[in-house]
Structure P
Amino acid sequence: MMGGEGQLVIRPVREDDLKPLLELLKSIPDSITSLQPKSDYLESRIHQSLRSFYPVVSEPGVEKYIFVLEDAVSGRLAGTCSIYAKTGGFEPTYTYEVVEKVHQHKPLGIESKIEELQLRVEHEGPSELGGLFLHPDYRGGGNGGVLSRSRFLFAKAFPERFTENVIAEFRGVVTDQGVVPFWEAIGRHFFVKDFFSLDQYSAVARKDFIRDLMPEHPIYIPLLPKSAQKVIGKPHPDAEPAVHVLKKEGFRYINRVDIFDAGPVYEASFQDTKSFQNCRTLPVKRIVDTLPEVELSHGLISSVELDFRSTSGSFAVTGEWVILTKATAVAIGVEPGQLVQLQS
């Protein structure tokens, strides 16, 4: 992680983050984002996140948790990420499932395997990782991976707030000319509007327009233009680093794609992710200015409180205790005797 010990801190979004978060999102060259850079919309999303951290939550519901990556030295917001308790509920989710069907006629000795797209409507789906965005000045140095992994540590600390499995949906292919091949083959015929305006509308509006306008019957993939066929389940080049990060976590493609751009959906069990398996929870023994070099480790360190804090730093494990630097302890707001999560 770029910066000194405890300099970059991941924490829940606050009300006073509205303006800097808006500026952060406007700094992202690509306009396709699950967090639209619109003040009223963003304010409602921040308030929804604040309500999600309400202490009395015994099972996953409509909670949508937004985190920001703050540069503690400059006060700038360097990035943001989200995790949703579950998909569906009041707002069903829509995806296409890629299914292979066998068509055969034995007297003629003909057997063919044809893939089709089946509309999948989910009301009680798994948890979902939301958009992860970094300011251009903070890209590189492992910041994206650290920001992504922090969500798993939050889920590890509060398992009752999430489902057993978690999904991530990635953006699909857009050509250099701004054409979305999959949309041009299917969506445009039913929704009439252009992809980008409808994608932005989908991010801020209810999804009943999808229910009303989307074709219900299976779509045979071989009947689609070749340009659309070859992008089904393929992530946009800009999304490939994020795909790589989650594949290392243990996520796998589950033959489901976004109904607009055919971006892939990946899924994993929380318990099987690398972040869960490599996470230890230990009490803080003491806090020091400098750690002993002999026992030094480096990784992601987080609190286990709802006022969640996470940072990348050094620590030393001695038996069933951990020693932290003062900078790290201040960054995540812990004192001796409190529990922390460690992921090296």
Structure Q
Amino acid sequence: MTLRILIPDRAGDLDPIVERQVFEGIGVLDNRTAAVPPDVPDEAWAAADAVLVNSRMQMGDYAVARMKRCRIVVRFGAGYDNFDLAALGAAGIPACNVPDYHQGEISDHAMGMLLALRRGLFTYMPALAADPVKGWNFVGAPLMRRLEGSTLGIVGIGRIGRATARRALGFGMTVLFYDPYVAADDPGVAGCRKVDALPALLAQADAVTLHCPLTAETQGMIDAAAIARMKPGAILVNTARGPVADPEAALDSLQAGHLGGLALDVLPDEPPAPGGRLMQVHRDQPRWAAGRLIVTPHAAFYSPESIRDLRRKCAETARDYLTTGALRNCVNERELAGRRRS
């Protein structure tokens, strides 16, 4: 029997060549660019043995009720906040993610943002562009200080947090982490020191970088009160999920002079409104934000290599389960409670 693989919300116009290679000889792809479940015909949902899904497609009651024969859903990515784990579990459908394709890219991006702010790259560049003579001046970068010996606080020390920690340790930084699910003596965090409460980490760190998933526990975790607990002049970096941190509260703190710098790769609403405050500040660079604010377009995960790995691993996760029963990176084991479709 030929397997049918549905990709309901293909991002961009990518030819599914990688996925076709993985399923060669055993499956055919139904490749679509829908935005919401009703955009996909019921017969496409009903025919799918597996669904490979991006971030915008909500895998909840609507889709689950129409997936008559689907045996696995796999997310093109690490985050899975668009999955209704309970609905999928109740239907006996394992939900899986791909958590291990981009930790190098994201940790590089987080450290790159921190380095750009600390080393004044976005102060020197526009100054030189405006006037090469007057701009030829090393004084004036507002966040300049030696990275070695400073303290980095990591919130969430899974794969990406650990990759970031290794890079920070290589720069000679002291690394603290807050993660209630990781033990202080875990070999994967050697060289780092666990802090048992988030406020304590915020108060000690010269820079804080977020690497936690978006859950009910972490949504809105870095709010105005949390930012007020940060060390004066500290830098906040978010390459995790937009709703983990409140950008308005961060901008308020930056403008008030408490937060030293802000680097955002992710936002609660993406893309942001062109006329919104964040983009206006980013464009106009008022004195209080100049050299202190970086915004990038949810790009931390991206490289050509990471995308190839993501697509291959996502397809392989579905293929291996359908052909051998091997299940990996399942995020709804508890909700499945032993139920699996055959």
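Computed from the coordinates by the stated procedures, all read-outs in this text should not be read as laboratory data. Keep in mind that this is a model prediction, so the values were computed, not measured. Cβ atoms are built from the backbone, for glycine too; each structure is taken alone.
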### Query
Thinking of P, Q, which structure, once distance in nm of label points 7 Å out along Cα→Cβ at positions 273 and 305 is computed, gives back 4.0?
Q
### Query
So distance in nm of label points 7 Å out along Cα→Cβ at positions 57 and 73, computed for just one structure, reads 3.3; which one of P, Q is that?
P
### Message
By the measure distance in nm of label points 7 Å out along Cα→Cβ at positions 25 and 233, tell me the structure among P, Q with the highest figure.
### Response
Q
## Note on the structure
One of P, Q was used to calculate P(r) over Cα pairs in 5 Å bins from 0, in percent, for residues 89-168 alone, yielding 3, 12, 17, 14, 12, 11, 10, 7, 5, 3, 3, 2, 1, 0; that structure is Q
### Summary
From the coordinates of one of P, Q, helix-only ellipticity at 222 nm (-39500 (n - 2.57) for each DSSP H run of 4 or more, over all residues; to 500) came out at -6500; that one is structure P
